[in-house]
Structure 1
Amino acid sequence: MIKKYFLKGVYVGLLLLSGSAMAELKLAYVNAAMLLDQAPQAQKAAAKMKAEFGARETSLISGKRELDELQAQLSRDGAVMSEDKRKTMRLDIMSRQRELVRNEEALRQDVAIRRNDVIGGLQLMIRSAIDDVGKKGGYSIIFYEGIAYADPLLDISASVLETLKKQDAKTGK
């Protein structure tokens with residue numbers, strides 16, 4: 001909400017500036033989505049998350065297959081099974097379904113928490129790179145989020161991406 005009012009204030013301030021003052025301003029914007037997708041730090045974070053949660057995801061997929069096979073077996077052979085065996089198999093299937101749902105939800109929550117942590121760190125790195133590009137390029141204002149339209153000539157995302165790549169090469173982060 002504060003960000004919204006701040007941006008409105010910036011826009012009003014820009015409108016109030018005289019033509020000569022406007023000529024002195026150097027404006028640019030950065031495509032946040034592109035940077036979060038293409039920055040080497042983002043790609044490394046995605047690979048790290050896949051390694052971190054890949055085994056659990058594979059286990060869930062395997063559990064789903066086993067459950068599907070049990071359900072198919074019950075459908076196929078249920079009519080010739082004894083009542084006790086059919087009942088035991090149904091209970092086993094329901095138990096596995098509950099466990100699978102619990103595990104899926106736990107994984108989903110863990111991934112969401114981890115993703116939020118990773119994105120927060122990436123946003124800090126991106127903002128730092130934007131600051132570097134802004135200072136070196138002599139920009140008055142660089143818009144980062146909340147842009148509905150901007151002239152492509154004002155887009156400095158490539159410069160920020162290069163800065164991120166250089167930072168990654170230096171630090172490995």
Structure 2
Amino acid sequence: MLEHEGIRYTIRLPANQVLQRRIEHLLTRPVGRPPKKPIVSYASFRYQAKGWVRARRVVAKVEWHQGELYPRVGFMVTNLSRPNARLSCCAFRANAVRLQLFALAYNLANFLRTLALPDEVAQWSLTTLREKLVKIGARIVRHGRYVVFQLAEVAVPRTLFAEILRRIERLRPRPPPLPA
């Protein structure tokens with residue numbers, strides 16, 4: 001099995017009656033008016049399926065969404081010791097791909113921060129960088145010879161945004177001149 005090879009895993013586990021009984025206390029509808037954000041609860045317990053040689057850690061996630069009569073329930077079997085809320089409810093391969101994408105996004109953002117930000121905002125954290133430069137609404141207007149980005153001034157001042165774009169442009173290698 002995976003434990004013998006030293007592999008860490010988090011794998012989605014199909015629901016069954018035994019697992020459902022273990023989380024009965026979380027399946028009672030919360031009292032009162034439901035909030036807009038889901039109410040999320042977790043439970044962690046030991047469970048041994050018929051084909052397993054020993055009991056393993058199972059984490060259950062129960063989400064109550066506004067306007068839905070029944071909760072969304074997911075079970076995962078894992079050998080990780082992370083807190084329940086840090087485990088996602090996906091297949092092992094999906095978690096591996098997600099981790100690689102997060103690492104790529106982090107490296108790209110850090111690259112941008114270290115090479116393209118002017119001194120006045122060089123101390124920005126990656127969160128600030130994402131909120132002020134990436135996750136902003138913009139309108140792109142194309143004309144015959146130019147493109148205009150229409151951004152809200154509250155995100156980043158026009159001069160600062162233009163300076164960042166100039167610095168990014170300087171990172172691109174220039175093509176060699178055509179032979180005469």
Structure 3
Amino acid sequence: MAFVLAVAVGVRLDRSGVADKWRGEPDDFGKYHAKTFTVVKVVDGDTIDIDVADGEYEHTRIRLWGIDTPETKSSRYGVMYYGPEATHLTSELAQDEDVTVYLDEGNRTRGKYGRLLAYVRLSDGRVLNEVLVSEGYAYTDLRFRHSLYNRYKQLEAVARSRSKGLWEGVTRKQLPEWLQKKKPKLLVER
């Protein structure tokens with residue numbers, strides 16, 4: 001019975017277009033992968049817009065794969081600890097700059113809200129996602145597996161051990177809810 005229900009839900013999602021939104025557009029790799037674009041807007045620390053149309057939108061919104069920066073515009077969470085700093089660093093590094101977009105081969109290309117999931121290489125060769133984690137401006141997002149999952153965990157561990165960025169003063173209560181659940185012992189002493 002559970003199998004029949006699962007198949008029915010899958011068919012319904014497939015027909016509704018939600019599944020396609022989650023998997024991504026069939027031409028995402030051809031349109032974006034290893035191609036260079038200009039960042040026209042920094043939405044927050046882990047979200048940018050690039051200068052190419054995406055369906056009905058004038059620009060393509062990218063959610064940086066594998067990381068999560070503290071919120072700055074969330075109606076649910078408000079401005080989180082170190083959110084403005086993360087947004088500022090992303091702006092300094094990427095705003096009005098040419099960046100190269102890399103999709104994660106073998107993984108989905110779109111997230112929950114239809115944003116493109118990507119690694120973003122800066123013009124100086126560094127990867128924005130990695131800079132944000134290694135400098136302590138972002139958490140490694142443990143909710144979703146991707147090709148660089150273990151690397152990002154290592155980068156965060158080093159940033160944490162060196163008290164870089166947000167790790168210098170963040171308290172357990174200031175961590176995102178998902179991280180508190182995934183790592184119940186993280187920062188319990190603070």
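Every number here is computed from the coordinates shown, using simple stated rules; none is lab data. Model, not experiment: these values are computed from the prediction. Cβ atoms are built from the backbone, for glycine too; each structure is taken alone.
What to note about this one:
- At a computed 1.7 (distance in nm of label points 7 Å out along Cα→Cβ at positions 37 and 69), which of 1, 2, 3: 3
- Taking Kirkwood radius over Cα pairs in Å as the criterion, the largest value within structures 1, 2, 3 is that of 2.
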